[in-house]
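Trainee: Down below are the structures I want you to see.
All of the numbers you see were taken from the coordinates with simple rules; none came from a lab. Since the model is a prediction, treat every value here as computed from it, not as a measurement. Cβ atoms are built from the backbone, for glycine too; each structure is taken alone.
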Structure P
Amino acid sequence: MAMKALSRATIYQVAQAAGVSIATVSRALRGSELVTEQTRERVLAAARELQFTPSRLGRSLAEGRHAANGIVFPDLVGPYYAEVVLGYEAAAAGFGSSVLILTTGGRADAEAAVRDMASRVDGLTVMGKTVSDEVIGKLAATGLPMVLLARDPVRGVDTVRAENRRTAEALVAHLLAHGHERFVFLGDPDGSPDVRGRWAGVRAGLARAGAAPAHLVRITGLDIEAGRAAAGELGDRAQAVICANDELALGVLLERPRQTVTGWDDLMAAQFAGLTTVRQPMRELGATAARWLNRRITESNDSAAARRRILPTRLVVRTSCGTHCPEVHR
């Protein structure tokens, strides 16, 4: 079947055209005996048709070196993303790879930007709600090594995320046990897979206890200012405000210091504020994604089944939940 020549063809496009993996393309281009003559000819024909010239990245793949990998974030504002980046870059540095970072927040051309980055890296980590599952699937189909981070799984792609639903249920059970009956959840479940999981856990925990459903206050943003703005709209309807993250909770506390409030993440500021929250392994999330991506880039068995891992989180009880408890980990 005739193939249309493309400018700046990538090794992933050659692999797709030849119907093989990028590892096989690399072996074929360097004359490895692990590739049959028939497969080698198919790869070389695809490379000629696409006018493929190995770039620095292509040569690094063929020689077993890795120029860079990419990570796509929805945003980089706030300590949560900073912690994930620190974990990711530390792990990547350990195996000699540089990291390219792309944020999609506010971009009208997010899909195009992600596709462009995908053409310039050995592999790609995609975090949160940045591009659609369809885009992820198409990129993975080219043979590009990929890992999803803090995102719902996509078929055939490795996924690393933290536990949300069960720990949110444990948080609700704790608050109910201390007499709280009217709940507000502060956040936007449609804006983040993590927040959606937390909201689902809150609803499930209340339903299991036969308690009244929580009231959802949808807000844009996950920062302190968003929390301060939302605090003025809570009125007296909430005994307990469960916030989607610590920054929102800290914003609420600034405006309503006597309000029963909980957060999520366990940032350093949460410890000083006495904030009841859920501790998640932010640096380990980033480090695990980087390690898994490196394994996908370097392993010979690139058809291995997709990996799935949910890292544990735990409830940390402090005084902001109104129980005046000493710090307790659960």
Structure Q
Amino acid sequence: MHIDRDVAPDYPLSWQARALTGLMRGTFKPAASLLMRHGLALDCAARIGELTRWVPLRPPEHVTITPTDFSACGGEWVRSAEGGDLDEGKVLLYFHGGGYFACSPGTHRSITWRLSAAARRPVLALDYRQGPVHKLADSLADALDAYRCLLERGHAAGDVILAGDSAGGHLTLATLLALRDRGAPLPGAAICLSPWADLTDFPRRANRWQDPMLSAGRIRWLARRWTSGLDPRDPLVSPVLGDFAGLPPMMIVTGSTEVLRDEARRVAVRAREAGVPVTYEEWPRMPHVFPLLADVLPEARHAFRHMAGFLDAVAAFRASGETAAA
């Protein structure tokens, strides 16, 4: 498998996908449009989100969850025995999505345990600090601290993979840029699922009506809140505007009807212009962060097989480079 390529998976659209996107369009999208109009509503949503820590999703029996205070913000280790033994010398550091104000490692276990199986390594799902109490800089500091802790515990930088979805995809990209700018050793690869990469105040016109889940106007409103007092064109605030030179291979997964789709495309283009190999996958008619729905969506389960293929290709690429160097 080649790393640098565009993929438009042509699986037949499942009935589950048709039903779920219709349900989202009639429930989640209008609810989010009503709620995200005032700071008080955001505070309430964040408080409700805290309840998810007490009712986390239960994984299958072959998955083990181990809470940890690994770094200042903590998180959980996720290990899936599906597909054989894991390489404990390697690790995947995962940043959950939720707009920087909602969700937790517990809400994203349907992703993290499958990533553990796909990458054949443990996953550290980071419980990083979020708004409205904390700032973007706090979230980034937590991500950098967790990565530093992994290296201090003996993991080689090349044996670490960064991954995240939505706001977690933003944090993945910002972490890569910050590590590169600080001269730190870089991870071996990165996976971004439906990344939120542009927090500048631009109108999102593409897919504003087609997206079954997210409202373009509400994303713009949320971006204004998180960038208050900041320069939204700073690459650590809007990673899509950054210089990607020197970053490791990336995989970017998005849905064709997402309002954030064009940001994912722009990240892929800028990274390739900087010489970074990118696997860009645009899945027809899939909703925002559709891999989160793998318990019910066949397309989402297929996506994890694609991620496993990408990681195998990265490993083969690195092995060939090391052989040539020797």
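Trainee: Out of P, Q, which structure matches 1.6 when distance in nm of label points 7 Å out along Cα→Cβ at positions 136 and 224 is calculated?
Mentor: On the way: P: 3.3; Q: 1.6.
Here the read-out was taken from Q.
Trainee: Given a computed value of 0.85 for FRET efficiency 1/(1 + (r/R0)^6) of positions 80 and 152 (r between Cβ atoms, R0 = 25 Å, to 0.05), which structure among P, Q does it belong to? Numbers along the way, then the final one.
Mentor: Values: P: 0.85; Q: 0.50.
Checking each candidate, the match is P.
Trainee: Give the label, chosen from P, Q, of the structure having the highest value of relative contact order in percent (Cα under 8 Å, 6 or more apart). Display every interim value, and only then the final one.
Mentor: Numbers: P: 17; Q: 20.
Going through P, Q one by one, relative contact order in percent (Cα under 8 Å, 6 or more apart) peaks for structure Q.
Trainee: When Cα Rg over 2.2 N^0.38 Å is calculated for each of the structures P, Q, which structure yields the highest value? Numbers along the way, then the final one.
Mentor: Working: P: 1.17; Q: 0.93.
Ranking P, Q on Cα Rg over 2.2 N^0.38 Å, first place is P.
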